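Peer 1: So, here's a batch of structures to check.
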Structure 1
Amino acid sequence: MAMPPWMQGAGDAALAGLTRAVFQLVRGLGPDRAGDAASALCRTIGPCLRPHRVAMANVAAAFPDWAAAQHREIVEEAWDNLGRTAAEYVHMERIWDFDPARPEAGRIRIAADSVARFVELREDGRPALIFGAHLANWELPAISAAKHGLPSAVLYRTPNNPHIARDVVALRTPVMGRLINANVAAPVRMMEALTEGLHVGMLVDQFFARGPLITTFGRQTHANPLLARLARQFDCPVLGARAIRLPGGAFRLESTPPLALPRDATGRIDVALATQAMNDVIEGWVREHPGQWLWMHRRWRP
């Protein structure tokens with residue numbers, strides 16, 4: 001029997017209240033102690049959950065020549081990264097301490113060429129598309145764009161609980177610019193943002209059943225073509241951006257140069273091949289730091 005709407009609403013409100021209490025506790029611990037605690041929790045509970053089996057199967061298929069002990073090490077690091085990322089949500093302002101005068105001194109470190117690309121994007125008067133992946137703390141590239149004064153919009157997935165959704169938006173909006181809800185209207189909102197000259201970011205490394213067939217880690221899967229379709233329509237620069245988790249709670253942020261995306265016989269960007277090209281970049285990133293990717297996602301499905 002379906003739950004009455006009033007009961008569902010009361011349950012959502014109670015869960016939101018509990019979530020706020022957890023946020024307050026995590027905020028009180030500070031980013032480092034909260035990260036350590038969340039890491040320990042995920043590494044303890046994670047192996048008991050079904051996503052752990054998904055992650056182990058994904059890693060074994062991606063690195064078939066590696067020993068089982070290496071597969072376990074990668075997945076354990078992935079649980080560590082997931083816990084730390086979750087704890088960092090309420091500490092974004094405290095984590096961000098990039099100093100352009102001393103780029104290697106703070107918690108956030110950005111390569112000089114990446115800073116130069118941000119400045120060029122900000123000054124060229126054109127929109128751009130920026131793709132990312134669930135690596136390290138995947139929120140940081142969007143925060144970096146906003147901190148560098150880059151007019152930007154980011155696609156994000158809203159929690160189902162409306163109370164929690166409002167809290168998450170309140171946390172993200174001050175540090176990430178415009179937020180575009182990942183619903184059926186998202187393509188229109190993204191086109192509007194590009195028309196305004198904004199720089200639109202999106203994570204593109206998850207399974208998308210209606211997308212083109214691509215190959216990653218030697219296995220075929222379906223990928224989201226939305227960014228490639230927008231690139232075809234607007235013919236604007238397309239770059240990749242990522243964060244790399246470093247020891248001591250630090251991060252290095254990097255961006256790629258604009259990609260020379262494949263084009264079809266008419267000279268327009270080929271959506272399927274462009275989607276493949278972006279995922280090729282992401283595969284290279286994951287191979288460099290395999291323990292920092294979200295292997296728990298069912299990226300490859302029958």
Structure 2
Amino acid sequence: MSRERDFLAITDFATDELHALFALADRMRTGDYRARPLEGMAFAMLFMKSSTRTRVSFEVGAWQLGAHPIFLTPRDVQLGRGEAVNDTARVLDRMVDGIMIRTFAHADVEEFARYSSVPVINGLTDLQHPCQILADLLTVRQHLGTFEGRTIAWIGDGNNVANSWCDAAFRLGFSLRLACPVGYDPDPAILARAEATGRVTLVRDPREAADGADVVTTDVWASMGQEDEQAKRADAFAGFQVNAALMKRAAKDAIFLHCLPAHRGEEVTAEVIDGAQSRVWDEAENRLHVQKAVMAALIGGESLG
């Protein structure tokens with residue numbers, strides 16, 4: 001695999017490569033993988049949006065693989081003072097071996113990748129959150145054995161996480177039911193591509209999405225940067241809370257996932273997120289393992305073939 005390859009969306013990997021990536025991440029999770037393919041390298045982490053899980057998982061993961069992680073915020077780079085994205089990309093390209101970006105506009109990550117000859121990894125944009133869905137699917141594998149043939153129920157906003165769920169359903173063999181209020185659907189192009197597989201459906205009733213589902217998952221109603229819409233969204237998402245009654249409609253052995261941070265009492269009740277079906281803490285840990293697998297493959301030369 002070329003070291004110049006980027007990971008901006010789930011669809012950047014072929015189906016067989018995704019399966020190989022999960023197998024590699026599983027070896028990392030269980031401690032069977034101890035190599036340090038990034039030994040002596042530098043890994044830049046550019047955070048235009050703050051984060052707990054993304055920061056810690058990438059920083060610890062890069063260090064465990066042998067790289068020196070460099071944490072950069074708008075105060076540390078000239079993007080905050082108006083430097084062009086492509087200029088920053090070309091500067092970092094000369095000094096580091098890989099770059100992770102967590103930012104707002106997806107176009108900025110795409111531009112960064114165009115002007116960088118080292119691998120660029122999408123840590124989150126307003127359009128996509130691919131690393132999160134890799135962690136979610138690793139968690140499904142961990143607790144349900146496989147995601148193939150399973151049904152995932154997404155309850156809530158058709159946001160970046162929902163978009164990446166659509167991309168995953170497009171690539172992999174599971175069914176996805178999205179329950180979103182009118183006006184809060186996933187990206188039209190991403191949704192249409194996923195719906196064309198016949199495995200993805202958009203409904204308006206969370207109960208319809210949850211019926212018999214193997215996984216029930218959600219996210220906050222107002223994401224970072226949408227705080228001024230909180231009241232409006234609370235009205236729009238009334239009835240979309242994941243609670244005990246909704247979980248009872250899912251399969252008996254269904255698990256609950258949430259990318260975190262969670263707002264208990266809004267999109268999910270404390271009873272569910274802290275309950276026996278919740279796997280959110282394994283899900284959060286799995287960010288570390290899948291991202292290590294991505295870094296090992298794209299930067300460290302681990303084969304996914």
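Only the coordinates and a few stated rules stand behind these numbers; no lab work does. Here the structure is a predicted model, which means the values were calculated and not measured. Cβ atoms are built from the backbone, for glycine too; each structure is taken alone.
Peer 1: Suppose Rg and Dmax of the Cα atoms in Å works out to 19.6, 62; of 1, 2, which structure was it derived from?
Peer 2: Attributed to the structure labelled 1.
Peer 1: For which of 1, 2 does mean count of other Cβ atoms within 10 Å over residues 198-205, calculated from the coordinates, equal 24.0?
Peer 2: This value belongs to structure 1.
Peer 1: Something else about it: Given a computed value of -12000 for helix-only ellipticity at 222 nm (-39500 (n - 2.57) for each DSSP H run of 4 or more, over all residues; to 500), which structure among 1, 2 does it belong to?
Peer 2: The value was obtained from structure 2.
Peer 1: Comparing structures 1, 2 by mean count of other Cβ atoms within 10 Å over residues 118-125, which one has the largest value?
Peer 2: Largest calculated value belongs to 2.
Peer 1: Quick check on the output: 2.2 is distance in nm of label points 7 Å out along Cα→Cβ at positions 78 and 142, derived from one of 1, 2. Which one produced it?
Peer 2: 1
Peer 1: Let me ask something else. For the read-out percent of Cα pairs over 15 Å apart, for residues 38-133 alone, a value of 74 was computed from one structure; give its label from 1, 2.
Peer 2: Corresponding structure: 1.
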